[in-house]
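Pasting the structures in now, so scroll down.
Please treat every number below as a calculation from the coordinates, not as lab data. Predicted model only: the values in this text are computed from it and were never measured. Cβ atoms are built from the backbone, for glycine too; each structure is taken alone.
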Structure 1
Amino acid sequence: MLLLFSAAASAEEVKIKWKGDYAHNSDKRWSKDNPYDSGFSKNFKNGTPQEFGEVKKDGELNAFIYSPKDMKGPVPFVVVMHGCDGMVTSEKEWTQHVAAELNKAGIGVLVLDSYTTRLVDESCGLPDQHWGRRRADDAYSALDYLIEKKIATEVYVMGYSNGGLASLMAMTKKQADHPKRFAAGFPIAPNCYSVITKYGDYYAPVIVFVGDKDDANPPAPCHEMMKKKRATPIQLIEYKDANHGFVLNQPSKVGAHGWALTYNPIAEKDMMQTIIAAIKTKRFGTGIESR
């Protein structure tokens with residue numbers, strides 16, 4: 001039987017100005033010869049096939065803010081990033097569930113929509129690396145918005161699938177030229193193939209959540225990532241018998257790209273409890289843990 005996610009409070013829809021003029025970005029446009037590094041772009045739209053070749057310097061992102069009940073001042077906030085399918089029904093419901101659980105713990109949530117204003121339908125498969133890079137700056141645009149509006153005391157980033165890669169990329173030292181930074185990152189089922197994330201360093205704690213049966217983003221590269229010694233805490237939590245869809249409350253299916261998607265309520269609940277505990281206690285583990 002399909003379990004129902006808890007309902008979140010009503011969201012406030014806002015527009016966030018996108019910012020990309022940072023030293024780690026360039027003016028290089030997407031091309032077949034430059035499919036990945038073009039993700040580090042100073043352009044809001046950078047000419048990818050998903051954008052039908054359009055290049056645009058500036059733009060805005062849609063976002064949905066869920067504030068804890070009776071919030072009277074700034075609180076911790078989490079920026080939540082959708083997967084490669086964009087804000088489809090299953091991911092809308094997942095982000096609402098995340099918001100409800102975090103709001104109950106006194107934590108605010110900003111759900112960030114990277115695709116609607118770019119007129120992008122999806123970025124699954126080969127474009128994953130490019131969009132993981134692009135969307136890291138989306139996350140920082142949301143971080144800046146929350147701090148500038150003075151509604152957040154500190155900000156964390158959390159994302160699923162391509163959003164997981166974006167949140168992992170956001171925590172790397174390559175992004176350290178941002179004046180405002182995340183307190184920690186919580187990537188879920190990310191692509192860990194990138195040299196930047198696998199062998200690079202991170203400026204703040206990270207907890208990565210994966211399923212051992214994930215055939216979309218297999219966990220082996222994430223295990224490889226954990227072999228490097230780093231000064232900053234990074235932990236990999238791997239759930240047994242969980243595949244790529246373990247956080248999505250929907251009937252079990254094989255997705256359009258042939259990936260198994262099965263909801264695992266035990267793993268999903270444990271993940272949320274782990275994230276809330278980390279935000280509340282500021283304690284972060286290291287190494288690989290199987291649950």
Structure 2
Amino acid sequence: MRIRIDLAYDGTDFRGWAIQPALRTVQGDLTSALATVLRVPPGTIQVTCAGRTDSGVHARGQVAHCDLPDDTPAVDPVQLELLARRVNGVLAQDVRIRRVTPAPEGFDARFAALWRRYAYRIADEPTLVDPLRRHHVLFWPRTLDADAMNAASQPLVGLHDFAAFCKHRPGATTIRTLLELRWDRDATGILVGHIRADAFCHSMVRALVGCLIAVGEGRRDPAWAAEILTGRRRDPSVAVVHAHGLTLEEVGYPDDAELAARVQQTSARRAPIDGGDGE
């Protein structure tokens with residue numbers, strides 16, 4: 001039986017999502033907790049997520065799936081709710097399962113996803129700097145022009161080769177469809193970047209933000225972002241900003257009847273080595 005897991009975490013003390021030897025990761029903690037609750041040997045449970053977040057990146061809307069062992073008795077929604085509560089009892093408080101539900105036929109947290117939506121938060125005025133949010137908001141010493149950043153963002157939306165904004169990985173594609181890239185201020189005045197794409201390559205969001213910050217503080221013209229994009233080569237003049245301002249907010253999926261087709265379409269065009277579903 002495949003289950004869908006919706007979860008959130010504070011990435012401050014994690015070395016990213018993916019399991020790494022001798023390091024604390026979200027995937028490592030989650031698989032260990034599931035194995036403990038289900039009373040199966042370590043390594044028995046395999047968990048796949050929608051977006052493999054980097055070290056220090058947070059998530060409110062992460063989605064994952066796992067296949068329960070073959071000898072697991074049939075479970076209903078009430079038992080899955082109890083499973084979530086028990087796993088949360090094992091997990092540390094900086095990661096929480098929000099719900100566990102039966103996965104629809106054909107569901108795959110990674111390959112069935114239509115898009116991932118991230119938010120990047122910046123406090124660019126002294127009055128906005130809140131020590132209680134220091135692990136989740138980037139404190140920037142100069143005021144940023146959101147209008148200029150939006151002007152620079154628009155040419156980047158669409159299907160492009162984002163090699164100029166990605167950390168190169170041999171064999172991995174850097175072609176992505178950026179569905180949304182815009183900036184506004186929330187009710188408190190924090191500047192929020194909304195970034196949504198079919199997938200992301202390594203460090204792509206943080207490089208985009210670094211480029212747009214340079215525009216927002218007036219060091220670069222809005223047309224510079226498009227010039228960097230067309231270069232199709234990582235430009236050292238583009239700073240990759242800190243991870244702690246970045247949060248995975250939501251993952252979108254098609255209707256249940258279209259899940260299998262989406263998985264087939266996505267997996268056919270993306271090689272296994274491709275890290276193109278996280279940030």
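The figures follow:
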quantity: Value 15, calculated as relative contact order in percent (Cα under 8 Å, 6 or more apart), assigned to which of 1, 2; calculated: 1
quantity: Which entry (1, 2) yields the derived value 1.9 for distance in nm of label points 7 Å out along Cα→Cβ at positions 58 and 194; calculated: 2
quantity: For 19.5, 61 (Rg and Dmax of the Cα atoms in Å, calculated) the corresponding structure among 1, 2; calculated: 2
quantity: Test item: distance in nm of label points 7 Å out along Cα→Cβ at positions 178 and 202 calculated as 1.4, pick one of 1, 2; calculated: 1
quantity: If mean count of other Cβ atoms within 10 Å over residues 42-49 is computed and equals 16.0, the structure in 1, 2; calculated: 2
quantity: Which of 1, 2 yields 3.3 [distance in nm of label points 7 Å out along Cα→Cβ at positions 34 and 242, calculated]; calculated: 2
